[in-house]
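Quick heads-up: structures coming right below.
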Structure 1
Amino acid sequence: MSDLKLARPLSFHRFLKQWLSQRWPWVLTLLLGVLIPLQVFLILTLEIWRHQGGFQWDISILEQIHKSASPTLDAFVMTFTHFGTAWGVFPASALISIALLLYRRWRSLTYFLVTLLGCGLINHTAKIFLRRDRPSLWDYPETQGFSFPSGHAMSSMVLVAALVVLSWKTSWRWRTLSLGSVFVVAIGWTRLYLGVHYPSDILAGWMVALAWAVGMSLIVRPHFHPPHLLNTPPENLEDEMEDSLLKN
């Protein structure tokens, strides 16, 4: 009993200080990676629910981007924009999933699959629920589906965010973050250049995909390895990892 009293912090202030000193990276990640992006997404969603058309800043940004249009740029954008889904994100996701499977990274594979598939479900549900029409400022190639949030923006962001999470404890994290950011912005810009999305569609897609990817990383914890696994014989490692996954 006396040992418990000695181990207990003398005041709430000291307990809170000790707790924050150990957990502040998690709190900061939750704030910057989940709460703030979700707030931005919810604000945009509520405004679009009330007013289906684009915001004034949506129209202004689209008009400014359209001033740079040219036949050469048109051809490039029409090709590059497909890397946000069918030509880039989808095959890359399949290859990464296969690699994680072959390397038996069950927790990382679980995180990757749940994050990407869940993001697709969020996008599909939001489009059906909000039913926002696409911009009609100029003619563009026929595009199916509703506008909000952008599927290209969400798919590119969730892939890059998941890769940053998976590479965070390696020397690749800053290269993944920098190159991935360029890719995400480039895909978003192609959708605006073509006129198939409002900027608010792109921003909302980025925010909800980022919040989902970071939130799932806090739940699945893809880098977590129980200490007792470090000394487990190789022949028993698979069973130990499966048991650990069920417990955590």
Structure 2
Amino acid sequence: MRNDLTIYDKVADSWWSDDIRWVRTLKNLVPGRLAWFDRQIDWQGIDVLDLGCAGGFMAEALADRGARVTGIDPAEGAIHAARAHARAQGLRIGYDVGVGEALPYDAACFDAVVCVDVLEHVADLHRVMSQVARVLRPGGLFLFDTINRNPLARLATITVAEDLLRLLPRGTHDPGKFIKLAELRAAVQGAGLVPGPITGLGPRGINRRLDLTFGPLPLTAILYMGTARKPASKARK
């Protein structure tokens, strides 16, 4: 089975334990993403949606930066884990069960939407992008990462990461759902957003547990991060 989204519920009870290597890999990706995202936006005091939040790694990092965070994910068990951990940490994060194709929020209610390790899993990319554009306020920013679609990306993420190193469970990804840069740019523009900068994302080192650490890279052939902005409302004459 490919694109197996049940993996998040299966490990929900251990999400914050650091006992599962592939979950630690997801956690280790957060600082690498934020090393670049933090240069694109000031999180302090803004309303942010973490779309595909799983157990809350990114949501809590954003809350620690002063954002008012809402997280949403279809994995109900992961959402329960996220809620419990946020309460234990004294963080006020709202968590909902749902999918990107049908966001249960009013139009123009978020200053930013963050969507990491998600777009390569969704059922309908264009519908998700339409929903992102709908819930963003004018001038709001969409920040994302995803996996490129080409033989190198398939080798790195499926053959190496899943099958050989077991950095992710086998079946996590369907390489047919990977997204070429041009395809994502077209989906972004089709939703009425303006594409922004793009950079790569990948391994930058190894920590004391012999887990990979991550950060921005110039190579976009495997993982890439980017932004897109909702145009600001035109001033009345």
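Read the figures in this text as sums done on the coordinates, not as results from a lab. Here the structure is a predicted model, which means the values were calculated and not measured. Cβ atoms are built from the backbone, for glycine too; each structure is taken alone.
Computing relative contact order in percent (Cα under 8 Å, 6 or more apart) for each of 1, 2, which one ends up highest? Could the numbers behind the result be given before it?
Values: 1: 30; 2: 22.
Across 1, 2, relative contact order in percent (Cα under 8 Å, 6 or more apart) peaks for 1.
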Fill in: Rg/Rh (Cα atoms, Kirkwood Rh) from the coordinates reads 0.94; which among 1, 2
2
Worksheet item: Which of 1, 2 yields 15.9 for mean count of other Cβ atoms within 10 Å over residues 76-83, as computed?
Response: 1
Fill in: Which entry (1, 2) yields the derived value -8500 for helix-only ellipticity at 222 nm (-39500 (n - 2.57) for each DSSP H run of 4 or more, over all residues; to 500)
2
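If mean count of other Cβ atoms within 10 Å over residues 28-35 comes out at 19.0 when worked out from the coordinates, which of 1, 2 was used?
Numbers: 1: 14.2; 2: 19.0.
The structure behind it is 2.
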Worksheet item: When you work out distance in nm of label points 7 Å out along Cα→Cβ at positions 60 and 92 for each of the structures 1, 2, which one comes out largest?
Response: 1
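Using the calculated result 4.4 for distance in nm of label points 7 Å out along Cα→Cβ at positions 20 and 124, pick out the matching structure from 1, 2. Mind dumping the intermediate values first?
Details: 1: 4.4; 2: 3.0.
Value 4.4 for distance in nm of label points 7 Å out along Cα→Cβ at positions 20 and 124 corresponds to 1 out of 1, 2.
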